[in-house]
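S.K.: Each structure below appears as structure tokens.
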Structure I
Amino acid sequence: MSVERIDALMMKKCFLAGAKALEARKDYINELNVFPVPDGDTGTNMTMTIMAAVREINKITDVTVDNLCKAMSSGSLRGARGNSGVILSQIFRGFTKELKGLEYLEVTDLGNSIQHAADTAYKAVMKPKEGTILTVIKAGAEKSVELLMEGESQDMVAFAEEVVAYMEDTLKRTPDMLPVLKQAGVVDSGGEGLMTFVCGALAALQGKEVDLDISGVDAKASPAITTGSSEDAADIKFGYCTEFIIMLERDQDKVEKELKAYLQDIGDCVVVVADDEIVKVHVHTNHPGLAFEKALTYGSLTSMKIDNMREEHQEKLIRDAETVAKQQAEEDQREDEPKEHKADGFVVVSAGDGLSDIFKDLGADEVIEGGQTMNPSTEDILQAVEKVPADTVYILPNNGNIILAAEQARNLTEDKKVVVIPSTNIPQGIAAMINFMPGQPAEENTQQMTEEMGNVKSGQVTYAVRDTRMDGQEIKQGDYMGIADKKIVAVEKSLPEVTVELVEGMIDEESELVSLYYGADVTEKDAEAVADLILKDHDDLEVEVQYGGQPVYSYFVSVE
């Protein structure tokens, strides 16, 4: 099949085919996560970014190249989520800029657009890193230049196939460019997302039958607290979280294997770890007694604990409903109250209801629910900025994956000064707000807030979603991990143990305050117990425990 030019309708078909392909593989792309943590969201971010553009395209009644370019660029720009989504939006922005004013596309137009896409994407990132989505789009630009200079073919299909093949080969080589990718055994997730879109678009250009039905995809989904229904508890197959320790009374070489096999027959989420003369056990089951009886054949039991997960689930639903009702009431009240114009205001991204309350107490005007797994879009941030009646609005992303979207929102704001404080985590955001000085010029506040963020050591505790070896640590699925400075520094089977170990590695002679922000899966009692363990060996420290309510991460930790 030879195609020398394509019109706006074919261009639209290619874009929609690429978007559909990306949506279909978003979960796979999410799993290409370097860290084995449960927050891979590259596929979701890229999909929601491109679907925002799709929504704009579907509004077009007069399908021309100009109208398509405007919809692709504007829609993806405002809908961009996460670093990968922002970079993708810049790729579309550069690609479409080269096509304005055309009635159809030829090989030269396509090649020039790919080059412009790569240039625009690189300029959007302050410190471009090779081995990422940027490298993959640059490979497309390099191949385009090479083919255009040869000038042998005017066939768009043949041209596109060669460019895509070169980009695919480059993607496969990304682990050789970034050691962290090779260590995790994955290619770059952003590059995989881009290639998924490109291959979908190429299939349409090749004349293949492609699925363009995207009616079931919600391009407008925004981060929010999600509540379940009363029926959700019935979906919990095994209702009792059962934990205990076996004190072995005789040599039992096969206990780990035998007990794990038995527990898997009566439940799930099984963890059995043998350590010298003890065996730690965790299982979700409907018959805790059977688990205890089997364990007693190996030795005596201690530290036995049973939690009714269905009951806890209902309690969580009630708490979530109360939180949503409270937020809605506060929102309604804010809408009704006349807002007094002021010099400075704040837009903050927060990962949990407890953290949101902390930021509001510190003076945040608008709090966007978001963080890992639920990055707000540029449009979400823009709308929040517009609501703040201030001459200068400070945005605190509190997540490294949200900074680019915040900067994009800043660049799109025209009626007020917007300053992005590059906070990469919650403790940094709290430190920045505490050190804001009313009445000072924006430049001085920006410098002071940014400097104070650097004085805070930050860490997180979460669990592993797969077996791997990273940062010198042997990690098994279900292990708890302590992460500091983007490195996994502690791995344990016990949540309290890994949290204490993380803190031990963060404190030094100058440390005075440790703050523990406990998440949705941790009780206040458990968090206080961890604080006591820290104080046991460091009675000169002050340890604060505060409810954060964040998902995924059991603790956010700061040391000052």
Structure II
Amino acid sequence: MFMDQKTIDALDFQYVYDKIDCITPYGNIFKSRMHCYKPGEEEALSQQFLMLESFIPHIKNTSIRSGFNNILSHFKDLRQSIKRANDGFILNDVEFFEIKSMLFFLRELSEFIDENNIPVYAETKIKPIEPLEKLLDPENTKISSFYIYDSYSEELGKIRYKKREIDKLLKKEQKSIRDKIKEELEVDVRPDNTVIISKDKKEVLDRIKESPQLNYVSETYLNVKFSIKASDTIDELEKDLNLLRKKEELEEMRIREILTKEIKKHQKEIYKNISSIGKLDLLIAKAKFAVDYNCVKPEIVKEHIIEIEDGIHPKVAEMLLKKNLKFTPISISLKKGVTCITGANMGGKTITLKLVGLLSAMAQYGLFVTAKKMTLGLSEYIKSSIGDMQSTDSGLSTFGGEVKVVKEAITRADERGLILIDELARGTNPEEGYAISKAIVEYLKDKQAITILTTHYDNVADLEDVVHLQVVGLSNLDIKKLKEEISTEEGFEIINKYMDYRLRKVDKDTPIPKDALNIARIMGLDDEIISLAEKNLKRST
């Protein structure tokens, strides 16, 4: 497994996944099967990135983008109909209509791609099925509605001709009777061959009741309704017409069976186009995401490293934007072994873990990343312990949940992977927490996995071959000069405004900055309490 559900949730990968906006049912199928590229598949992933890169300029063109959206929105999921045809069932008119529409939109999509010089690859090539187009549109109407044309069958043509002739005779006979009734009885006959007479016209009603050409139907308190009696000639003509209708139905069913069998013969071509539509739709969706989020193509290398320049976590950036705040881009360089990140709370250490994990996952799923630049060596897995790891299902405490996750990660530490551990052992007492954290670092520092660990504990990162990164935080800030501003602004706004989330590499024995007191002061904690805390801190050092 590349990522477990807790890691997916912790990194906010679902947020990115949901932004990949496929339009067709086929695109969503391929999206659900998105392939995670593993070590050894660097060349294949790079080829996918080249394909995606070639689409970016076209998707930046709003008319091409809307054109794709419009055409792709017409494709429906026809797999069940094709399966029914393959299983020997006769398709109905709705299914024929949908297949015919698909054939027309296949041609439209193919022509749109050619007209706009869109790159064509073997897996996204759209190929119109001309024989089926002609079969379902034999008169070249270019109308997607389905109709069983006379040209499908000589017998059908004869039946329909006879129907039309009898229908003419029937209408002629009915008109003759209507005219006769109108003349003899001086009444109007409605188009549905009925006569409605007001009850006030007793003389007319008496004449009608004596007429052999009209039947009583119904009445209201105002009117009486009559209908024309069918003549022997009309009865004969209607019998002939009903017989022809039955023959027509049988002949149409025979034709539907023939058309269904022809569709079955072309099922491979249909399925190939379905696959191409899905892959094209997914490729376009990835390109739209890359354009909308200003993403770049990651460079894929065989060496197990992660280098990010000005990376941005899209979900966090969006949340900050709603508060009129801006995400501070993060740059980091990682290699196998352990990198420790230290710094005060609210300093962005957790976001750095999320960013590294998310961008790595995005790249390995064939997506461009939200950064200025990224170089990546593929991992076999990403495992994280971020946030509250307490497990209500198993009854584990936060610390127990952390240990469980870290244990699972450590079992794969000899593989090329990415392990993200946020504030290990924060759920236990400081002495033991420090001992366990340092032991974990000692154990992982020579493993194949890239491990990033954030900590509040001093001296956890003072080992050889362990990289120590520190959040700049509030270390460059003169708190005393902020007194006037603090009195007029909220503490959170001050922190967000002045907190420097960038990382800097420091010596292994560099102490962790004590920004907690500054944050407490900014947030308005009583000065007397701050003074007492400072005295306590001096005593403990």
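S.K.: Where is FRET efficiency 1/(1 + (r/R0)^6) of positions 177 and 417 (r between Cβ atoms, R0 = 35 Å, to 0.05) largest, in which of I, II?
M.R.: I
S.K.: If you rank structures I, II by FRET efficiency 1/(1 + (r/R0)^6) of positions 41 and 97 (r between Cβ atoms, R0 = 41 Å, to 0.05), which sits at the top with the largest value? Walk me through the intermediate numbers first.
M.R.: Details: I: 0.90; II: 0.45.
Largest one: structure I.
S.K.: Next question. Say we calculate distance in nm of label points 7 Å out along Cα→Cβ at positions 129 and 473 for every structure; which of I, II gives the highest result?
M.R.: Comparing I, II by distance in nm of label points 7 Å out along Cα→Cβ at positions 129 and 473, the maximum is at II.
S.K.: Among the shown structures I, II, from which was the value 17 of relative contact order in percent (Cα under 8 Å, 6 or more apart) calculated?
M.R.: Corresponding structure: II.
S.K.: On to the next question. Name the one structure among I, II that Rg/Rh (Cα atoms, Kirkwood Rh), for residues 49-120 alone of 0.98 was derived from.
M.R.: The value was obtained from structure I.
S.K.: Turning to a different aspect of this structure: If we compute distance in nm of label points 7 Å out along Cα→Cβ at positions 153 and 409 for structures I, II, which one ends up with the highest value?
M.R.: Largest one: structure II.
S.K.: Of the structures I, II, report the one carrying the highest value of volume of the Cα convex hull per residue in Å³. Kindly include the intermediate steps, with their values, before the conclusion.
M.R.: Details: I: 183; II: 283.
By volume of the Cα convex hull per residue in Å³, the leading structure of I, II is II.
S.K.: Ok, one more. Which of I, II yields 17.4 for mean count of other Cβ atoms within 10 Å over residues 441-448, as computed?
M.R.: It was calculated from structure II.
Since every read-out is calculated from the coordinates, none of them should be taken as a lab result. On a predicted model such as this, the values are computed, not experimentally measured, just so you know. Cβ atoms are built from the backbone, for glycine too; each structure is taken alone.
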